[in-house]
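Following are the structures in question.
Nothing in this text is a laboratory measurement; each read-out follows from the coordinates by a stated rule. Note that the coordinates shown come from a computational prediction; the quantities given were computed from them, not determined experimentally. Cβ atoms are built from the backbone, for glycine too; each structure is taken alone.
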Structure P
Amino acid sequence: MDKKRLLTEIVAHLEEVSQTMHAAAKATHEAATHEDAKAENKYDTRGLEASYLAEGQARQAEEAEANLRRFQQLSSDPFPKTEPIEIGALVTVEMAGFRDRYFCGPGAGGVEMELDGEECIIVTRDSPIGSHVYGAREGSSFEINGRRATIVAVD
């Protein structure tokens with residue numbers, strides 16, 4: 001898997017997510033502040049509920065933008081094989097005869113990307129796989145969900 005192309009695809013995906021979240025937050029804010037959202041009586045909470053939703057969506061939009069900025073700053077250079085695995089490493093893990101690819105990212109954990117028919121999942125330090133992979137090295141083994149896993153490649 002070409003790390004440079006993967007990183008380009010991740011950035012493009014995060015740009016799209018950021019734009020979508022900002023548009024949703026804007027639309028919800030407009031709905032919350034529209035004259036139709038004004039309470040008609042003391043039990044009418046439509047405007048209040050819309051404002052809570054708008055606030056949550058604005059936070060998600062900020063988080064998406066922050067993830068985008070962090071990924072834009074990453075280098076696509078090969079990860080040094082002598083260093084413990086950290087952000088920016090593309091890791092191949094073998095478990096039960098299957099190989100899975102993980103990109104160690106500064107955020108956006110759980111995002112699945114496909115490149116040339118291969119799947120790669122972004123993992124953060126806090127994820128179940130990430131907690132074993134970060135700080136490890138190529139050739140390291142660990143146990144997850146009762147199965148033995150081995151890091152067979154780091155790019």
Structure Q
Amino acid sequence: MVTIGVYGWELQGFLAALREAGAGLLLDVRQRRGVRGSQYAWANSRRLQLALGQAGIAYEHHRELAPTTELRQLQYREDDRLGVGKRSRAELAQEYRERYEREILDRVDLGAIVEKLPREHPSVMLCVERDPEACHRSLIAARMRERHGVTLRDLRPHSP
């Protein structure tokens with residue numbers, strides 16, 4: 001399993017990173033599959049699916065792994081308290097982590113998802129944040145590693 005965020009990438013670099021990783025399937029774990037700003041219009045669901053299809057990479061949306069609006073608001077309040085923006089967040093709030101694990105991960109059959117992952121190519125888990133430590137995808141990936149033996153790697157854009 002490979003994880004990747006949207007922030008910091010442009011489409012061609014994003015696709016090149018997926019090709020280099022040998023990706024065969026992208027798992028989108030966003031609740032709302034859009035990203036604000038013209039810079040990231042390529043990551044909106046329809047455009048992303050079209051680009052992935054042209055690159056020979058399958059796409060699945062796993063909304064059941066997305067944080068609820070309430071959980072996202074909890075994280076935004078913590079970001080505000082710390083004076084950080086979503087794009088500059090370095091880590092998730094402890095309460096968010098605990099509630100996400102309890103309210104989302106404990107209720108999803110990750111084993112069934114892992115079982116369906118193609119064996120011949122790595123699968124990629126997508127969300128928005130640049131760094132996995134600032135994103136719920138790190139919690140999903142950790143649970144997959146701990147309970148299902150999935151090996152993990154994170155893709156990040158190069159800093160300018």
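Quick check: 21 is what I get for relative contact order in percent (Cα under 8 Å, 6 or more apart), calculated from one of P, Q. Which structure matches? Answer for the origin of the read-out: P. Once FRET efficiency 1/(1 + (r/R0)^6) of positions 11 and 131 (r between Cβ atoms, R0 = 25 Å, to 0.05) is computed for every structure in P, Q, the highest value turns out to be that of Q. If helix-only ellipticity at 222 nm (-39500 (n - 2.57) for each DSSP H run of 4 or more, over all residues; to 500) comes out at -14500 when worked out from the coordinates, which of P, Q was used? Computing helix-only ellipticity at 222 nm (-39500 (n - 2.57) for each DSSP H run of 4 or more, over all residues; to 500) on every structure in P, Q gives -14500 only for P.
Of structures P, Q, which gives 2, 9, 16, 17, 14, 10, 8, 7, 6, 5, 4, 2, 1, 0 when P(r) over Cα pairs in 5 Å bins from 0, in percent is computed from the coordinates? Intermediate values should be presented prior to the final figure.
Details: P: 2, 9, 16, 17, 14, 10, 8, 7, 6, 5, 4, 2, 1, 0; Q: 2, 9, 19, 23, 21, 15, 9, 2, 0.
Checking each candidate, the match is P.
If mean count of other Cβ atoms within 10 Å over residues 99-106 is computed to be 19.6, which of P, Q is the source? Of the structures listed, the value fits P. Where does the value 3.2 come from, among P, Q, when distance in nm of label points 7 Å out along Cα→Cβ at positions 19 and 123 is the thing being computed? It must be structure P, since only it matches.
In this comparison of P, Q, the computed figure 3.5 for distance in nm of label points 7 Å out along Cα→Cβ at positions 59 and 75 is attributed to P.
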